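Please treat every number below as a calculation from the coordinates, not as lab data. Here the structure is a predicted model, which is why all the values come from computation and not from measurement. Cβ atoms are built from the backbone, for glycine too; each structure is taken alone.
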Structure I
């Protein structure tokens with residue numbers, strides 16, 4: 001029952017975002033970030049209801065579904081981007097890999113990793129596109145100092161939430177993840193950030 005609920009709620013969420021995008025002509029950059037945040041939130045609570053194997057299988061299912069969907073225009077809210085990126089496929093794969101490594105023994109680490117990927121990365125992308133003035137472009141990907149600053153601040157807040165102690169390690173963890181996100185191309189940060197974030201929060205705090 002829990003499995004059916006999570007699959008259903010994920011499909012409904014993606015469908016609603018797709019409908020809203022088409023109805024109100026939202027940009028794909030906005031709808032894509034909203035989808036990332038929603039997927040991260042759903043993944044973060046999933047260990048409370050599903051076992052490790054089920055989470056991995058569900059994530060792989062959605063990765064396959066999204067990969068197949070890249071050949072169509074069915075999910076324009078995710079696929080219709082003006083740059084070469086596999087972040088839509090890497091996102092569920094990153095969640096699956098992090099679940100395989102860190103569940104069930106470290107739920108908090110898993111949650112931290114997927115939330116950094118889903119929330120910090122999404123807000124950094126939105127903020128960078130709207131406010132980014134100091135930009136760097138490489139391999140067809142554009143990053144900005146403003147976007148990276150937003151990523152760092154969001155990650156710092158998440159780090160404190162999961163490890164509520166003051167100290168230099170909070171800054172170190174946030175800085176490492178910010179650098180990795182800034183240097184990532186083709187959306188591979190969605191694959192790296194969940195497991196790297198989980199590793200850092202578990203072994204450095």
Structure II
């Protein structure tokens with residue numbers, strides 16, 4: 001139990017930033033492409049507190065980490081409101097708004113990799129070990145959220161990408177899956193199918209980042 005509490009303390013910052021800045025990125029992209037909804041509601045912010053959802057950002061990730069023994073993580077922030085009809089080119093721009101979230105996670109994974117490398121090259125001190133462990137979690141958490149959100153299932157970002165790329169008739173039909181998206185995701189999670197699909201992709205992405213920064 002003590003080790004899990006220590007892990008939660010170290011993981012808190014990477015997890016909160018990974019989840020909340022993912023949402024902020026959607027807001028920034030939507031504003032860039034013509035939809036100011038999130039900006040008007042004060043949701044375009046790098047302040048994580050504006051995106052934290054008590055249940056999805058704090059309670060659920062902690063509970064899953066505890067019950068999985070630290071082997072799995074899932075959580076979400078308050079979804080940033082996006083009115084796709086206000087985008088300059090709704091169907092095409094939806095692609096970039098959707099990709100902004102996973103793109104933010106990829107960027108954060110690179111940032112944590114840089115901090116991990118920094119922790120390794122700096123003289124050993126009281127802060128280097130916590131920074132190293134926090135950075136390792138930051139890399140993995142952001143890779144997990146990036147891969148998860150790229151799965152082609154509405155309302156995940158990958159589902160939005162698919163809706164943007166499919167022909168109009170197919171995209172409309174595919175978008176109707178959104179009402180069932182979360183239940184489907186839960187079924188995939190608890191049957192182990194989600195882990196089977198994601199684990200190889202997460203390992204591949206983390207190893208790619210580690211190779212870039214020479215983290216061996």
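Of note:
- Origin of the value 3, 19, 21, 15, 14, 11, 8, 5, 2, 0, where P(r) over Cα pairs in 5 Å bins from 0, in percent, for residues 25-88 alone was derived from one of I, II: II
- In terms of distance in nm of label points 7 Å out along Cα→Cβ at positions 41 and 193, the structure with the greatest value among I, II is II.
- Among candidates I, II, the computation of distance in nm of label points 7 Å out along Cα→Cβ at positions 9 and 153 that gave 3.0 used structure I.
- Value 29, 20, 10, calculated as semi-axes √(5λ) of the Cα gyration tensor in Å, for residues 49-120 alone, assigned to which of I, II: II
- Per FRET efficiency 1/(1 + (r/R0)^6) of positions 57 and 97 (r between Cβ atoms, R0 = 25 Å, to 0.05), the highest-valued of structures I, II: I
- Here log10 I(q)/I(0) by the Debye sum over Cα atoms at q = 0.09, 0.10, 0.13 Å⁻¹ was derived from just one of the structures I, II, and that gives -0.38, -0.46, -0.78; the source is II.
- When mean count of other Cβ atoms within 10 Å over residues 113-120 is computed across structures I, II, the figure 28.1 traces back to I.
- If you line up I, II by relative contact order in percent (Cα under 8 Å, 6 or more apart), the top spot, with the largest value, goes to I.
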